[in-house]
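Presented below are the structures under discussion, each in the form of structure tokens.
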Structure 1
Amino acid sequence: MTVIEVDGLHKRYGNVLAVDDVSFRVEAGEIFGILGPNGAGKTTTVECLQGLRRPDAGRLRVLRLDPTTHQHEVRRRIGSQLQDSALPDRLKVWEALDLFSSISRRGPAWRDLLATWDLDGVADRSFASLSGGQRQRLFVALALVNDPEVVFLDELTQGLDPGARRMAWDLIREIRDRGVTVVLVTHYMDEVEALCDRVAVIDHGRVRALGTPRQLVESAHSEVTVTFTCHEDVAWLASTRFVDTVHQTDGTVVVIGPGPVVPLVAAALVERGIVPEDMAVRRASLEDVYLDLIDRPAYSPEDR
């Protein structure tokens, strides 16, 4: 079932076109990633979906509701952790959960959320005294206090150390495992690869690519690089099926070709009695695709 529909979304701030004809769908139960550099239009897109900003043009539906004209109903059924989320320094963890729970008419009791998100031990601590990981767990708990059907997480792991980031990833998986659809806004490729079922790459306000992380890699980069050490002449590898190029310099051999090239090259070498001990295979990554898609220097709002 489709829970989010975006068709031809536009949003301008003065002379800057922040979102330029963005379209995508999000299905129930997905972790859907929105990936792009800072200033790409990611946050503006999700703020429009939450009814926090009014789009200039386009059709939006969240749980079959227009977030522009049905703001209250949409917000009642979604959860949100915004990019600049913060709480008063002296507000205690239990007080924040109690306050948010009092506003919501549905969802679990705030004491249950303390236990669920491992906040029992810091319930009486102030927001200012929490570590980065503890703050993120609190923000997740607050985003889920109304038992949402869709939750928006905008740069949840920005500024966290590697350990806290991995903990946040576990939280995101837990949210999805509870039956909630997750829209994850990020600019970290490893985060998308680890978590997302599908991803939209956005830059300069436009969707540059859309699909699963694997689909994006396979559609943009089919080549594989095989490297190994061999002091014999292996120019004959160029006649092996799927081999595009063979380079050999000072004993280092580099073979390039599409996916099936790896087993075919290995088999051809073994047939000739050559068994390299240091064969390395490099396939294109999502980062390679991303860097090909993003071309920031070419952009200027005045060009529009």
Structure 2
Amino acid sequence: MAMRDVLCEELYKLMQNDEKVVVIDADLAKADGTFNLRKSFPDRAFDVGIAEANMTSIAAGMSSYGFKPWITSFTPFVSRRNADQIAISVAYSKQNVKIVGTDPGITAELNGGTHMGIEDVGILRSIPNTVIVEIIDEVQLRKAIPVINDYHGCVYLRMFRKDCPIVTKEDYEFDLFKADTLKKGVDVSIFATGIMVETALKAAEILNEKGINAEVINIHTIKPIDKETVIESVKKTGAAVVCENHNIMGGLYSAVAEVTARHCPVKLVPVGIPDVAGEVGKLPYLRERMHMTVDDVVNAALEAKGLL
């Protein structure tokens, strides 16, 4: 099932059980999968048109009256275009608003560079009172939405819109503030998020064939990052790779570097968008173009271990 359909189903459940939950879109409800909520909840599912800043301000206002707004749009529109409203009307004011950014980074594909949110985590991570989450598949999304809804405050949820490989097990329980160790290892730590988690797991299999036992950790909550898990892993392995679908400046790589620099300095190698603008292309091409393939993760691990 496409991730946007799962988003709609889970928001429907929230709205059915709590009349305070509202959903606001900015002319992209069909693209983001939330359009059908208007049929079931015409008084609580709104479209403000191509006016993302207004959408965010409306959500902040509704939150101040006790509602629980979820706002959705493509990643660059809901973050970059919205930064001031998020900073002042939501985060500074400590409003209870959930922000969904879809198709982050290279997953925007044929929509091209203008629609590729490659800096959204960096922007929002620097704003106080924000929580930033990136989801890897539909199983994790279903588990995460109720937990995120129960958290009082500003949460930015970053997610792919379409079909994606399922990595998460059905019995998984989502902890908003605890990273998930998907594979234990002793030679190198691989911290990954979003679409790069599956890539990291595939790289770990190849590394195992080379005699390198990699530990793979899904950092689903980028802010606040699970410092304890990061420190525990790098103290054991002494080397790390960070994989993200974001500019390597300001995102997960920066967050991990901040932790390790202070608590346990190790060789740290990034795999992500190398501080270049996005472009039109399908995902396989863009992975190659941005050096975000399985082989790139393998080589980064070898570099971190001093073997390349």
Practice item. Please state which of the structures 1, 2 yields 20 when relative contact order in percent (Cα under 8 Å, 6 or more apart) is computed from it. Key: 1
Check your understanding: distance in nm of label points 7 Å out along Cα→Cβ at positions 155 and 251 was computed and gave 4.9; which structure, 1, 2, did it come from?
Key -> 1
Review point. Which structure, out of 1, 2, was helix-only ellipticity at 222 nm (-39500 (n - 2.57) for each DSSP H run of 4 or more, over all residues; to 500) derived from, given a value of -9000?
Key: 1
Practice item. Of the structures 1, 2, report the one carrying the highest value of distance in nm of label points 7 Å out along Cα→Cβ at positions 11 and 291. Key: 2
Review point. From which structure (1, 2) was semi-axes √(5λ) of the Cα gyration tensor in Å calculated, if the value obtained is 33, 19, 18?
Key: 2
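Every read-out reported here was derived from the displayed coordinates using simple, explicitly stated rules and does not represent laboratory data. Because the structure is predicted, anything quoted here is derived from the model rather than measured. Cβ atoms are built from the backbone, for glycine too; each structure is taken alone.
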